[in-house]
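Every read-out reported here was derived from the displayed coordinates using simple, explicitly stated rules and does not represent laboratory data. Everything numeric here is computed off the predicted structure, so don't read it as measured data. Cβ atoms are built from the backbone, for glycine too; each structure is taken alone.
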Structure 1
Amino acid sequence: MSRSITIFDTTLRDGEQSPGASMNLNEKLEVASALAELGVDVIEAGFAISSPGDFESVREISKLIKGVSVCSLARCRDADIDCAWDALQHAENPRIHVVLATSSIHREHKLRKTEDEIIEMAVAGVKHARMHCGNIEFSAEDAARTDIEYLCRVVEAVIAVGATTVNIPDTVGYTTPIEMFARIETLRHRVPNIDKAVISVHCHNDLGMAVANSLAAVHAGAGQIECCINGLGERAGNCALEEVVMALKIREDFYHAKTRIQTPRLVATSRLVSTVTGLRVPRNKAIVGQNAFAHESGIHQDGVIKYPKTYEIMKPEDVGFQKSEIVLGKHSGRAALVDRAKHLGYSLIAEQLDTVFEEFKKLADRKKEVFDADLRALIEQNIRKQGSTGIFTLKNPEKPEWSLGSYELRSRTGKNPDVSITLRHGDAQYTQSIGEGDGPINALFQVIIQIIGIKATLKEYHVQSVTVGEDAQGEVSVLIQTGPGDENVFRGHGVSTDTIEATVHAILAAINRIRKT
């Protein structure tokens, strides 16, 4: 008989710590809603005391997201724990996640505490958290490098004072599946009160083994996996939710474990997180990558046509892909568009449908075929042009956004490009020309920031094809920096069959984010 594994999603906390992946409040609410619909058990909404923005995010998610436990991280400090509770108190099932390092490296070089002092701090932290609520998780930071005898002492002590979940993190992605299995098995056999708490694991991917280590822990008896959509997180990231969930589903015969994740929503959730963070999903990414169910080899194609299981261990529909593409074109109507959008995991409200359908018709006039990836890109871009996500509206009225009116660009070998561009801001239009710049992209950027009147640099510029063919849409991502530090780096995203137009949309999207901060 299979046991149930708790899926603890930390995309909004550890995932957001990926450089350049910060989200505003409305984006966090949208991701949190998608995670709830996906069926995660716990959403770690942030680290409440770390910033006013994190506090507000935890508080608003706690108020608005139902049917899931909402969690905030806190160090073993009364101020951290009290702040976490202030943010969480409106949640249906609040969880305070208390963390303290236990390895000798962290004890000696970071905390400068003895073993006994660490246990005293851990016990005091859990006791203080229990004053606020009964759902308490304790994380022994760098547990994978902590002496096992000492780790057993720490785990026993925090369970004795009320920890209901004990997390065993591989904080630096150092351990191996065999070692992780042995560590969890040892805790289960040597900690006398281990049956009073759920064993959790939080594995990082520095050596590419985060998913394997998490699965090894489950095999040894762990009951919770901490993970992120698309494997986001510090450095090389965390255990990828979509990968570990599908591994448990496909190999339930081996792990005898299952989750309550609604797997057909994995692709849509992955795409949402990718769009709001600006971190693209590699084409060959397991489960949710564009090539995950693509077959180019003639031998593979022949096998799949005759019997899909020859080369596919899961159905595309199981994760949110479709077996076959429904070709949409300029003669398609609203009903076809709505039906296809639903198959891709999007429910459009009336205002969104009007905008998307209008842009779809324009795209269909330029392309012979509109593929699923085209439609996803179009929907995601145009939903975010509105003041509402369709789920939550922003509390304060939006400032008028800058948008593209028109542009002219002339680029010649050995000469500076000539650019003339018209931007709209509310009811006003502004036009300016420039005959300088290190190439057409630099010239576009320079004329745009001159019109808007900001000082900024184009830190990163990426362009890729959304689909295939000579009429494929170009997808552009940019990072714009307005000052020192990650807090002054803003991303933008644009899609069009015209790559230059997509570039302008991406630059303006980033600038509009700057103006909202």
Structure 2
Amino acid sequence: MESTPDRSAAAGGPKLGHVPRAVWWTTASWIALLLGYSLLVPTYRGPDEPQHVDLADHVSRELDYPAWDERRLDPGLVRATRLAGFGRDELEFTSAGALPRDERPSVDELRDPPRSTGRNQLPQHPPLYYTVVGGVDHVVDAVLPGHLFGSYDQQAWLYRLLSVVMVAPLPLVTWAVAHGLGLPEPVGVASALVPFCIPQLAHIGSVANNDDLLMLLFWLVTPLVVRFARGRLAIEPVVLAGLVSGLALLTKGQALVMPLWVLGALALGFRRARADRWRIARVVGAYLGTTLLAGGWWWFRNLVRYGELAPSIEYARFDVTQGRDTGITRFAHASAYYTNRRFWGDFGWIDVALPSRAIVAATVVAIVALVLALRPRAFGVALATRLVMLASLVLLMAFTCYASYRLFSRSGNLPLMQGRYWFGSLAAVSVLLAMGLAALLPSRERWLPLAVAAMAIAMQVTAVRTLVGFYWGTPGASTTERLSALVAWSPIPGEAVTVGAAIGTVVFAATVGTLATMARRPEGRLVQATPIDRPTWKKRASA
């Protein structure tokens, strides 16, 4: 790999804080899409959403976090899931079957009489996500008694809105990464559009799920990782990376790969900057110390208190094979199939997936783009830097594979094969994909954002049609009947849904118009960013 710094700064480039209008419109469209998805999927139909809502609601009311084996589902929450249509033998949400909005009770009102309920496995996770979401709910209850989020479906939608807030910055972060690499403006804008091509991301980003906070923290650390890999090793960003890493470790187990990723980037930065041992020790110590204090202590606490890194009541389900095949061939085939399908779009509790042709086409395009992104001298960005960016995806895939195989080998079950566990890599991988796709449009980079937008529209139209056709209305119902059912079951009034849809349409149209304007601009007027690639300090002996 190259040990020299990447391309020098381009003369006349904009300040780092410059964000093109197209990126702002893209971000607005991303938020509008997430808000739409928050209503497209029925209440509690997100993956493990009842359990996430139950645990956050417990933290909101009790202001404590239960031990990994203590929590049972709230009786009020269980009754609320039935009112929301969860667990029906026939999954049909029609206008006639919706409970009138003003008659929908709160979880508190459904709590009596007491009843026996199943166990909630989610306290196996660290508490940060539930503390944040439950804390916001607690503050809302205290400040606005009798507020608009009182009924069971409105409370769940409040939690969904908080997920939208967590996932909303992704286009801005991907732009920041591309800008820091000195990529041309169209490539940076295209990287901000890549997440639109993954309907599963919009789905997970708009339901109550602890993946959303972890994804945000992975995305926020990505620009810092790229800076480290390029030799910029000031102590302040290193401490900031430690803070983000610690918070991630206080959110979910997949965060255990984040320190490996950051340390790998620091190692490359040390090589490029020719750092002496004292500098290396100081930087690594600052990072690891901050990480430990900010959240890494949780895992040592588990080892001391429970004798396990991540104790869980779920392990009991994976102790007996009962004759199931535990061969590596079966695991490899199932893992490749399920994780990839669930990366692109396998919605709800694995209720309905995108058509296979859409998944295959998206997978082929992504593989080709990643291969092209690693071509020699791509946009003057060193191959070592690009490999560090790709390492985020590789590490998350490896962690998912290891965790899944560990349980599969004991039981023959196929757990944890979730492509959403890879979404933390998207701030880096989206930039790589845009760099690769740009190779397919030589000397026509200004058209790249529109090309990515066209792919995104195709994927999202397919996904929305799939979701509306599966969840809403009876088989054979018209589009109008299906949309009426969606509005009838919605946690917000139909007028609000209509106004929101109109605003979203305007935002989408403005975004496409801005991208079209960019495509018509002469190549010479497209802005080249200023890369932040130079080491901030050198080995003392060379000074």
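A few points about this structure:
- Parent structure of the calculated result 22.6, given that mean count of other Cβ atoms within 10 Å over residues 133-140 is the read-out and 1, 2 the choices: 1
- Relative contact order in percent (Cα under 8 Å, 6 or more apart) - structure with the largest value, from 1, 2: 2
- Which of 1, 2 yields 1.13 [Cα Rg over 2.2 N^0.38 Å, for residues 269-508 alone, calculated]: 1
- Top of 1, 2 by FRET efficiency 1/(1 + (r/R0)^6) of positions 173 and 485 (r between Cβ atoms, R0 = 41 Å, to 0.05), largest first: 1
- For -19000 (helix-only ellipticity at 222 nm (-39500 (n - 2.57) for each DSSP H run of 4 or more, over all residues; to 500), calculated) the corresponding structure among 1, 2: 2
- Test item: P(r) over Cα pairs in 20 Å bins from 0, in percent calculated as 21, 54, 24, 1, pick one of 1, 2: 2
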